[in-house]
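So, here come the structures, one by one.
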Structure 1
Amino acid sequence: MKRNQILTIGSIVLLFLFIGYANGHLNAYYIRILNNTAIFLMFAASYNLINGVTGQFSLEPNGFAAIGAYTAAILTLTPAQKEAMFIITPMVPWLQHIHMSFFPALIVAGIVTAMVGFILGFPVFRVRGDYLAIVTLGFGLTIRVVSNNTMSITNGPLGLKGIANYTNLWWSWGFAIAAMIVIMRLINSEFGRAMKAIRDDEDAAIAMGINTFKIKMIAFVTSAFFEGIAGGLLAHLITTISPTLFTFFLTFNLLIIIVIGGLGSMTGTAIATVLVVWGSEWLRIVEQPMHIFSLTIPGIPGMRMVIFSILLIIIMIFAREGIMGQKEFSWDSLFKLFKTKKVANK
């Protein structure tokens, strides 16, 4: 086994040791933030695959998250819960009596979302650029409208409540790491090289004989699969979902993460996810009333997103490639850095 593989495996083991420590020693607030970090890492890495690696400006994550969340929640609710919850319009019979445990429900949620992504890909990839963004934005809005009006499936604006709190650090980080490994292996494969070629110049990629539609579909369906699972994890973390949860605000958060981290860089995505999720919690102070000497400053709801928007503008002006650009972390580059520092010190 190569040195780099040993170090990578060792890092994953250390992460799981930390998760074990966190489960036993950290309070519920910090555990909740760690769960959010893992779920948003999964969302952002999946989103970066289609947006950053393949270069397709898509605005669909909130739609795929909604499909995954509703699918997983409906499958894990018991028949008795469904009967008690659907008080205005009874649930359709073919869903009423289906009940699954958590893991298979998440996998089914990912598969259902991937199937929707596959079907959506046919009309979506007939256009490019801003038109693609508009079409996928419309998809997210359509999913919200559909979930708001299909009372016999989603319970409409009443949403789904009493969802079991199955999501813990082991589930969230286990799926996040698995998603990162799959996505990184896909990026480093021949399919990944084709995705980058499409991002750099789609017309040139076509001239080279690359089936651009097939490659974009692979990226889109893979992204949809993991976003569906992340949606299921989110539903079982907050234990209640409704159409108002899956607005463009979710997509905007993910867009901030991948732009700050660097379009096309999974390392940058991981760093930016930690900064945005934890920074969002630290910035709650700006939404609370503050007392400075004799001056009282009222809290401003939504001020956190104003700060993040300003930060995004600053990054676009002064560091357009984000934290990592399109570069990835590697053990070799880390060792070279240490060697360079040692030589400089001598």
Structure 2
Amino acid sequence: MSAADPLVEVRDLEMHFPLTRGVIFQRQYGAVRAVDGISFSVARGETFGIVGESGCGKSTTGRLIMRLLEPTAGQLFFEGEEITHHGRRQLSTLRRDAQMVFQDPYSSLNPRKTVGSIIAEPFIIHREARDAEERRKEVRELMDRVGLNPEHYNRYPHQFSGGQRQRIGVARAIALKPKLLVADEPVSALDVSIQAQIINLLQDLQSELGLTLIFIAHDLSVVRHMCDRIAVMYLGKIAELAESERCFAQPRHPYTGALLASVPVPDPALAAAGRRPVLKGDVPSPSAPPPGCRFHTRCPKAQSLCAQEEPPLRELPGGSFAACHFPLGD
């Protein structure tokens, strides 16, 4: 589970959002356990995927790694330095070395600023370019690198398509040549044809700049194409962690198997031949997760032990890690 040369390390990370009652005197009566004790590391130059259903905690994990949220508990390390409770000034170095591409290209760009000023903002904040002319030159080069026309420097975000806006977000993210790029479902709001272009762009930039990429998504085909290793999350926990091809060829956690079974197969005969059990029921509330294994209420392999004891994330024969008492293939 630990990378050989880790750039990012996550240890027992938690993010609980409080639930409160009252208008003036608010009282906490519970918490949403968005992320509830996860651990993993990401090697330099690796593409690490985080997948799962909506609400499983994958986007929250990305924001915690970027320190856009203050974790409830656990530890975060970047290049061996603990950044869990760094203040604003201490995080300035992280802000240079780690950037994020957000899910929605329509809301992640300031509509009142031109594209040139949006992409130039990192240079101004970190005092990289010494004068306006130098910044303008750098921005035009960035626009050209991500496939935008540099002549559109003075246009506003509403004058671009969704795919072009996401390219603007990518250009802004790579402006300072970061070491880490966290991509939070960067293609989910785009047309399929545009998705392929953005994915290819991210792969090209990773190769050119030596980026480490954390790719968060719910589209399994995209994750399989992009990632070296995959962490499958369910209800704030990591259910399975494995190399990409091993995860798809031989899933060990029943939830991973169910996710793969949900991928549409164009040929009806092949779909019938490879059919797996479809999950029943709904995802439990993250404010009141079930005892024991969190997946036992929907798991076709669940036994009495699963409702009593939470399984640890342990290494299985073949190199995969799974949090399951009765993993697939055993």
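Structures 1, 2 were shown, and percent of Cα pairs over 31 Å apart, for residues 36-235 alone at 22 was computed from 1. In this comparison of 1, 2, the computed figure 3.7 for distance in nm of label points 7 Å out along Cα→Cβ at positions 60 and 84 is attributed to 1.
With distance in nm of label points 7 Å out along Cα→Cβ at positions 188 and 284 coming out at 2.3, pick the structure among 1, 2 it was computed from. Please list the in-between numbers first.
On the way: 1: 3.8; 2: 2.3.
Derived from 2, not from the others.
Assign the value 1.2, calculated as distance in nm of label points 7 Å out along Cα→Cβ at positions 52 and 260, to the correct structure from 1, 2. Source structure for this number: 1. Computing helix-only ellipticity at 222 nm (-39500 (n - 2.57) for each DSSP H run of 4 or more, over all residues; to 500) gives -9000 for which of 1, 2? It must be structure 2, since only it matches. When relative contact order in percent (Cα under 8 Å, 6 or more apart) is computed across structures 1, 2, the figure 19 traces back to 2.
Bear in mind these aren't lab numbers, they're just calculated from the coordinates by the rules spelled out. The structure displayed is predicted, hence computed values, not measured ones. Cβ atoms are built from the backbone, for glycine too; each structure is taken alone.
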